[in-house]
1. Thinking only about distance in nm of label points 7 Å out along Cα→Cβ at positions 10 and 90, which of I, II has the largest value?
2. Could you figure out which one of I, II the value 215 for volume of the Cα convex hull per residue in Å³ was computed from?
3. When helix-only ellipticity at 222 nm (-39500 (n - 2.57) for each DSSP H run of 4 or more, over all residues; to 500) is calculated, the result is -11000; to which of the structures I, II does this value belong?
4. One of I, II was used to compute relative contact order in percent (Cα under 8 Å, 6 or more apart), and the answer was 18. Which one was it?
5. Out of I, II, choose the structure whose coordinates give FRET efficiency 1/(1 + (r/R0)^6) of positions 2 and 178 (r between Cβ atoms, R0 = 25 Å, to 0.05) equal to 0.50 when calculated.
Structure I
Amino acid sequence: MEGIIDLHTYIMFYVVAIVVFVFVAIGLTVHEFYYRNGNLVDRMVTAKVVHCTWLELVWTVAPLFILISIAIPSFALLYAMEEKFVPDLTIKAVGHQWYWEYEYNLSVVNSDDHVNEASTQFDAYMLADSDLQKGDYRLLETDRTVLLPVRKHIRLLTTSADVIHSWALPAAGVKMDAIPGRLNQVNLYFNRQGLFYGQCSELCGVNHGFMPISVKVLPYERFNAWVGQWS
């Protein structure tokens with residue numbers, strides 16, 4: 001998500017420069033061809049800017065360089081977003097009308113260095129207004145929060161049990177459709193701790209707007225302690 005924001009800021013520099021240039025050019029044109037001479041036809045015939053080879057070359061080549069300067073970081077970001085890696089943790093999000101079901105399945109190393117397979121599953125429903133505490137966010141809080149470790153590569157698998165849903169977490173730059181009979185994959189990586197919110201971003205039915213996502217990112221030690229409670 002930081003890369004997406006940086007690319008947006010980078011492109012906005014060119015957008016502002018182009019807008020300013022276009023409005024200045026329009027203003028100069030109106031001034032030259034209208035205000036300085038009432039005879040519009042004669043002024044256009046005698047004006048030096050009616051046909052200028054070097055100017056036409058500039059406004060053909062300049063946009064080419066602008067597009068190249070935008071394309072290079074865009075391709076780099078697209079490659080980084082689709083980069084494949086060996087995940088430290090894989091979780092599965094299953095969309096239902098209208099709640100999310102989460103499944104964890106991972107290997108846990110205990111005190112004697114023995115590897116055990118640990119798994120858990122829970123449903124996350126939106127909290128009703130009557131259950132909200134002071135400081136909670138209406139329509140975003142859930143009764144169960146997804147816990148994830150910080151600075152770990154996470155693979156999220158999405159699917160659906162009924163209609164098409166979409167697991168979206170803006171803070172992580174993630175939006176992945178959950179389609180019945182299909183398993184989609186998206187990468188997650190958090191470089192800081194915190195509580196992040198999202199919502200289903202697909203029109204999945206009458207209660208579409210009441211299908212929130214809450215993710216809490218913890219230090220790896222606290223996440224391991226939580227995993228140790230599964231058994």
Structure II
Amino acid sequence: MGRLLLIRHGQASFLDENYDKLSATGEAQALRLGQYWVRQKMVFDRVCSGPRVRQRDTARIVAKVYRDAGLSFPEPVVMQGFDEYQGDAVLEKGLPLLLESNNEIRELHRAFQESINPGQRLANFEKMFQMLITKWVEGEVVLPTVESWTEFCARVDRGLTQCMSTNGRGQQLAIFCSGGLLGVAMRRAFHLSLQDALRATWMVRNCSYSEFLFSNAHFTLSSFNAFPHLDDISLLTYR
């Protein structure tokens with residue numbers, strides 16, 4: 001059996017003008033992950049990454065920890081197939097549609113705009129965003145110019161198949177990605193519905209990793225959302 005580790009990127013710059021960069025906390029999370037794996041003598045035969053800066057930089061920081069310790073770490077192969085779903089485009093194009101028709105979304109949007117406390121502002125945005133994405137996945141929000149959730153799942157599934165088919169039996173593969181890819185992997189392992197695959201994504205902590213075992217005929221979850229390296233409570237984040 002091969003082993004596939006899916007690593008969600010470290011905390012990005014949520015609600016900043018440029019979301020797609022690691023925050024200071026995200027960099028610290030990636031550093032802890034690299035240090036933990038070095039102590040555990042984790043060895044990888046192949047490493048891949050999605051194309052986003054937050055994904056690539058998480059891989060880069062882990063790789064640097066290995067090399068600073070005098071250990072080898074495969075050069076991450078960037079794969080477009082592991083890009084995250086287009087949540088920013090869904091927000092930009094879908095939110096105006098729901099603001100016209102959905103009272104609950106309007107109320108959450110008002111609460112978000114009027115929030116003064118940063119924690120409250122984040123919580124209100126999170127509720128609004130999750131509701132919007134859920135309605136998009138369920139087909140209530142239709143955006144013809146945006147890759148659909150079904151298309152996203154199919155794209156990621158193809159990428160996973162490609163990676164695992166080029167990885168020899170008994171080898172270990174790591175993919176630095178985002179929460180959406182974890183949802184697709186859980187769907188593949190447990191034959192989840194599209195909606196349940198989305199629900200799984202909300203549970204994934206920043207810079208956690210999940211392990212899957214695979215062969216030609218099997219794809220099985222071994223551990224989900226592990227974060228033994230994040231031993232400081234301030235490093236436990238979702239967004």
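Read-outs throughout are calculated quantities, based only on the coordinates presented, and are distinct from any laboratory measurement. Everything numeric in this text was worked out from a predicted model, so none of it was measured. Cβ atoms are built from the backbone, for glycine too; each structure is taken alone.
1. Details: I: 3.3; II: 2.7.
Once distance in nm of label points 7 Å out along Cα→Cβ at positions 10 and 90 is worked out for each structure, I has the highest.
2. Working: I: 215; II: 119.
Answer for the origin of the read-out: I.
3. Working: I: -11000; II: -16000.
Source structure: I.
4. Values: I: 18; II: 32.
Working through the options, I get structure I.
5. Numbers: I: 0.50; II: 0.70.
Of the options listed, only I reproduces it.
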